[in-house]
Structure P
Amino acid sequence: MRKSLRAIAVIAALVTGAMYAPAAQSAVSSAANPYQRGPAPTEASLKAERGPFQVAQKKVSAFSHPGIREGTIYYPTDTAQGPFGGIAVIPGFVSPELTVSWYGPRLASEGFVVMTLETTTGLDLPEARAAQLLAALDYLKKDTTVKDRLDPSRLAVMGWSMGGGGTLRAARQMPALKAAVPLAPWDVGVDFGDISVPTFLIGADNDFIAGTGAHAEPFYESIRNAEKAYLELENCGHFCFTVENETIAEYTIAWMKRWVDNDTRYNEILCPGPPGNSSAVQEYRSTCPF
């Protein structure tokens, strides 16, 4: 009888341990990394329209801060898991904030404070866009609504087209940035070999404005002193980046979580990257393992 009771107790302990092992592992992981935010990723969760955090937004009125025109801040309403990393996002040549606005709530719902920008003028070149990205990050540190939700030591930049060129230039100028994501980046006459910020470049195979052979690919190859990745979208053009796209979202979120939040759970998404039979991706390369 005693043996039977002991056996039942052992089985119960094993079952209980199995039930709570994932939670225990998550708690250990969270304790080891104070920047970890949200549940472990899955391909489905990263492709979902919204992540685990509820999001609020705030309009930034014209010329509220030196160096920026105006924009919109998206931020998690959760105050228990913060502070959160910050991301500034800028559009391309003669393009309004609207063209990058979808990145705001998408990234914020994954646990970031995000500001999408209206450029000072539509004609601003990449150098000017870089300055505006950095000014936007400075603004986030001071804005009364989000400054207490923001970790000013964990900041990142991203942008589309000339905004992508500005993203690369901002990464050159501010090595303390945690991540950069240039989308269909356009720039000329610049070598990015001195970038030390982890950088994920995304191009498109049918881009006839910022063709990957003249822009994203040589930019990627020029980066020699940083972790990096390059993804080329299949059957996409320059304006694929201005509308909701599951693949862009999945890998942008994964890169930001990996480097801004130092969350190694996202390595499984980034390394080795998309499956070889992916119909959305023509090419992927990186400095894996990270």
Structure Q
Amino acid sequence: MPIITLTTDFGEKDHFAGAVKGAIYSELDTIRIVDISHSVSPFHIPEAAYIIQNAYKSFPPGTIHIIGIDSELNPENKHIAVYLDGHYFVCANNGIISMLASEIKPEKIVEINIHDRIITNFPVLDVFVQVACHIARGGTLEVIGKEINEIKELTGIKPVVNQKGNQIIGNVIYIDNYGNVISNITKSLFEDIGKGRDFKIAVRTTSFTKVYTHYSEAINFETPVEKREEDGKKLALWNSSNYLEIAIYKSNPSTVGSASTLFGLNFRDTITVNFE
């Protein structure tokens, strides 16, 4: 049974997400629909790209992913269907797929051209649903679009390495529900440039000289509970997606604060790694 996933900025209040699911079931009542997220910040393409990049791999090959972010059709924002890493992605050509395509080359990309058969001002409901259901029935991409070779690049998501090879300048690309700050610096880039050298990670007025692989590694459990530095402890770690993350141990943005609030970090802010 095919699976269709939904990633949108629709939120939970309005009817949009429910209407899309209803349209899918009206086409294919045996399909399985999985919500990845409907809480992407409005029109936040890098945020959506990060979420879908880290979610899609958990689904079986052949899964169809509808991404409803900034999907209004215009001359600079065409619709595409992409076959990449054994999965299908239906979305706007606004750079959202480029984060995935930077690691894995798409096997096929088509620019969707069925719009002349559909009158719509809600493309995710009408166009994307029709395309996803066509694929779920076993249809080919060539039927719903013309093949293209390039997709729009998402700018500002790649870190920069200086000419001396001793500094990586990265940026915040995502802030999660706990207020943890995720940079665009990957573990592989860090190790490739660092080559085992000592380092200092600079984040506004604070710095880090160690990167953990689990949150709890930052806590010395041999120290008596009453003497531990635990709640509010700052740390840098490689998160489950192997991106450099700045965090506060057991943070809560609404009470004790978080890395984002305590360090004043927001989307696109700079995180720098200096190697010695």
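Quick note: the coordinates plus some simple rules give every number you see, no bench work behind them. Keep in mind that what you see is a predicted model, and the values were worked out from it rather than measured. Cβ atoms are built from the backbone, for glycine too; each structure is taken alone.
State the single structure among P, Q that was used to calculate FRET efficiency 1/(1 + (r/R0)^6) of positions 114 and 162 (r between Cβ atoms, R0 = 30 Å, to 0.05), giving 0.95. Derived from P, not from the others.
Which one of P, Q has mean count of other Cβ atoms within 10 Å over residues 122-129, as calculated from the coordinates, equal to 18.6? So the calculation was done on P.
Of structures P, Q, which gives 3.5 when distance in nm of label points 7 Å out along Cα→Cβ at positions 146 and 234 is computed from the coordinates? Clearly, the read-out refers to P.
So helix-only ellipticity at 222 nm (-39500 (n - 2.57) for each DSSP H run of 4 or more, over all residues; to 500), computed for just one structure, reads -4500; which one of P, Q is that? The value was obtained from structure Q. A value of 49 was computed for percent of Cα pairs over 26 Å apart; which of P, Q is the source structure? Answer for the origin of the read-out: Q.
Using the calculated result -0.27 for log10 I(q)/I(0) by the Debye sum over Cα atoms at q = 0.10 Å⁻¹, for residues 58-193 alone, pick out the matching structure from P, Q. Here the read-out was taken from P.
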